[in-house]
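I've put the structures underneath this note.
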Structure 1
Amino acid sequence: MTPAAAVRAAIPRDVADLLRALRTAGFGAYVVGGAVRDVIAGRVPADWDLATEATPDQLRALFPTATYENRFGTVGVPTGVGMVREITTFRADSGSSDSRRPDEVTFLPRIEGDLARRDFTINAIAYGLAPGASRRADPIGDGAIVDPHGGIDDLAKGLLRAVGDPAERFIEDALRMLRALRFIARFDLALEPGTAAAIKRDAPLTTRLSGERIGAEMEGILHARRPARALQLAADLGVLAAIAPALAAEWSAEVGTRVEAVGSDSLPDAPDPLGRMSELLLPIADDDDVAA
């Protein structure tokens with residue numbers, strides 16, 4: 001099955017309804033990012049995000065129950081009990097004084113510009129119909145893959161590569177360095193050399209991140225099937241020294257091996273991230289705690 005056919009078959013009914021409503025109104029309509037990546041990788045997506053050139057005001061007019069509570073162009077559209085799908089206006093990001101959020105966003109007319117702002121090529125893939133397509137065209141059956149940065153090829157090669165200039169991507173949001181490690185652990189990827197060099201240079205920026213954001217990404221790494229490579233990269237590239245200097249001082253490759261051994265290889269994701277966290281922190285546990 002081709003990537004396009006796989007995505008086409010996987011799109012949930014409520015997402016298809018939103019795409020068709022956008023297309024009927026004359027707008028471009030795409031599913032984008034993690035859902036497309038997961039389907040192509042043979043995974044079941046946790047979320048489906050949509051993108052369009054329609055502005056937040058136009059989206060709220062088209063979907064009266066929608067909410068817009070940010071300045072980044074993301075509108076939430078309820079599609080059922082407890083279910084809200086996010087639709088984001090194509091945009092470019094400018095500046096990032098806090099290495100977390102863009103200082104300014106500019107709405108764009110086409111999906112290609114929106115994909116250029118994303119973190120990694122495997123997350124910069126979309127499926128759908130462009131704004132200029134016929135209103136009679138179906139965004140599901142007549143849709144196409146948009147992959148200007150070679151994300152499908154990188155996924156097939158097992159490679160994680162930043163979109164564009166990796167240094168710019170990490171300065172825009174330092175959390176992307178930890179996200180890189182999580183994707184490496186989850187999809188068993190190798191890190192592209194230029195992307196690795198940028199992480200090594202910019203690793204100190206991760207000290208600006210909150211403990212909550214760091215903890216969420218570390219949990220994701222430990223929940224993945226293959227965390228050892230990601231943890232070793234964190235040590236080799238200076239990320240571990242920035243976010244957990246005491247652990248970095250005691251690090252050895254054997255720690256990562258022991259962490260990965262906790263959990264079952266029979267499942268795509270590890271069933272015991274807390275057990276893995278305990279193993280990870282064991283080198284810096286107090287002697288009394290270890291004895292207890």
Structure 2
Amino acid sequence: MAEPLKGSDEDMSSYKTRLVCSHIRNCLSQHRSGKKPLIVGVQGPQGSGKTTLTTGLVKSLAQQSIKVAVFSIDDLYLPFAGLEEVAQRNAGNVLLAGRGQPGTHDVELGSKILRELSGINDGSGSTVSLPIFDKSQNGGKGDRSADSVPVSSPIDVVVFEGWCLGFASLQPNALRQRYKAGAQGDTRCYFSSHALSHLETINANLAQLERAWYPYLDAFVQLVPQTIETVFEWRLEAEHAMKAKNGGKGMTDEEVRGFVERYMPGYELFAEGVTQEDAPWKGRLLRIGLDERRDVTFVES
């Protein structure tokens with residue numbers, strides 16, 4: 001499929017929205033699952049613009065009479081008490097000291113929602129309640145909100161987005177080999193600062209997400225930064241924006257950096273899984289490269 005070219009007077013955000021809309025329309029035209037909505041996974045690092053993109057998608061596709069529901073893997077985090085329990089159960093594993101990595105999500109809740117959204121068009125007047133995770137609570141550690149977002153049928157497209165969605169776990173031996181190579185290499189790897197056993201725990205947790213959630217995904221979009229170091233600046237911008245809106249509740253800059261560092265091993269070890277040959281979305285993957293300003297550097301499909 002030839003990708004749309006950027007118009008001379010088109011801003012970059014609109015261009016990215018148009019790229020993804022074109023991809024979704026193309027996948028929707030090939031979608032043959034009865035009443036089941038097309039479920040599109042979107043992966044991109046923190047601050048890469050996933051929220052801006054999905055907001056634009058909803059508006060743009062609505063103009064074409066395509067109704068879209070959006071929810072995030074971030075809203076599937078365990079409640080604060082559950083996150084604290086995970087941290088205590090994995091004492092010493094800083095990767096699980098707070099929300100973020102696989103193992104801090106409510107896998108069963110995610111499966112339930114994906115299952116309900118898949119069947120939302122089976123009966124008239126069906127409604128699915130999507131959870132909300134309030135990241136500003138508990139000094140930035142967050143908690144599940146008592147509120148929820150109702151989604152009513154009919155729905156044509158579901159956009160499910162998340163920082164590690166589409167990542168693939170490694171075979172145990174492959175993980176050990178990567179760990180050994182990272183420790184011996186000249187280039188710093190974030191995962192090398194963690195115990196292998198801690199990474200093995202994350203790997204096993206990710207495998208659980210794959211089995212539970214990925215079979216529901218029909219198509220995929222990946223936002224690819226030129227370097228993962230950019231994520232630090234992007235996430236800092238996002239935190240500042242949130243605090244400007246909520247009266248200053250959230251993390252300090254130092255806390256943000258520590259928070260993002262917990263995610264880095266995931267990008268280094270598992271992100272290539274989005275392009276795996278046996279992915280459910282094979283043949284329906286759109287990859288968009290981004291520079292530090294979030295401008296498009298390449299488009300692959």
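Since every read-out is calculated from the coordinates, none of them should be taken as a lab result. This one's a predicted model, so the numbers in the text were calculated from it and none came from an experiment. Cβ atoms are built from the backbone, for glycine too; each structure is taken alone.
Quick notes
- Entry that produces 13 once relative contact order in percent (Cα under 8 Å, 6 or more apart) is calculated, selected from 1, 2: 1
- Which entry (1, 2) yields the derived value 1.02 for Rg/Rh (Cα atoms, Kirkwood Rh), for residues 79-174 alone: 1
- Top of 1, 2 by FRET efficiency 1/(1 + (r/R0)^6) of positions 15 and 231 (r between Cβ atoms, R0 = 25 Å, to 0.05), largest first: 2
- Structure responsible for 2.4, with distance in nm of label points 7 Å out along Cα→Cβ at positions 87 and 199 calculated and labels 1, 2 on offer: 2
- Given 0.05 for FRET efficiency 1/(1 + (r/R0)^6) of positions 23 and 207 (r between Cβ atoms, R0 = 25 Å, to 0.05), calculated: source structure among 1, 2: 1
- In terms of distance in nm of label points 7 Å out along Cα→Cβ at positions 127 and 191, the structure with the greatest value among 1, 2 is 2.
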